[in-house]
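Down below are the structures I want you to see.
Each reported figure results from applying straightforward, stated rules to the coordinates on display, with no laboratory input. Keep in mind the model is a prediction, meaning the values are calculated, not measured. Cβ atoms are built from the backbone, for glycine too; each structure is taken alone.
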Structure 1
Amino acid sequence: MWELTKSFRFEAAHALGGTTLGEASQEIHGHSFRAEVTIRGTPDPETGMVIDLGLLSRSMAEVEKMLDHKLLNRIEALGLPTLENLRFIFDRIQHLGRIARVSVHRDSCNESCTYFGPQD
């Protein structure tokens, strides 16, 4: 079994009330994010690839465009702009199949969240 991981970065802002972080969280502020998409499977005997990286790159670029330099609070399909709700990325690329997990990192805050998707 192989796991192939590809990542992209995006810059985005959000405001998040109702946390114990107080005013700093409630005001609009930005973060640098890194999203990692991991595909699990065995290489196709004909191509030698777990997935065609061109297909994965195109799908990830579409999601990156939706998030990069955006106010996350305005993305209706995202809901509350938490790390947990950035599973939005998984939802947008799951059509590729074999997605093992999607992780989103806020490295400047030393935080990350991983969504594993439905378990078979």
Structure 2
Amino acid sequence: MWELTKAFRFEAAHSLRGTTLGAASEEIHGHSFRAEIAVRGSPDPVTGMVVDLGLLQRAIAQVQAMLDHKLLNKVPDLGPPTLENLSRFVFERVQHAGRITRVSIFRDSCNESCTYFGPDQ
């Protein structure tokens, strides 16, 4: 069994209301994010690859365009722009590209990350 990961970055702004983080989190502010997508499986005997990287890259490009340089509060179907919702959102949009086992979103400047393992795990 192999696990292959592919990452991408995006810059985005958000505001978070109703938390104990204080007024600064309620104001619109931005972060640099990194998303990591993991695919698990055995290499295809013909291609030698766990996943068709072209298919995965196209799925990543689509979701990256939805998030990069956007106000996350306005992204349809995201919900409150938390790390939890971002990891689920990305998972749902790339899951067709292979056997996705997890999506992690990192906010390195805040030393935070969140991983979504899908609804079945």
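Couple of notes before you dig in:
- At a computed -7500 (helix-only ellipticity at 222 nm (-39500 (n - 2.57) for each DSSP H run of 4 or more, over all residues; to 500)), which of 1, 2: 2
- Between structures 1, 2, the greatest calculated value of FRET efficiency 1/(1 + (r/R0)^6) of positions 83 and 99 (r between Cβ atoms, R0 = 25 Å, to 0.05) is seen in 1.
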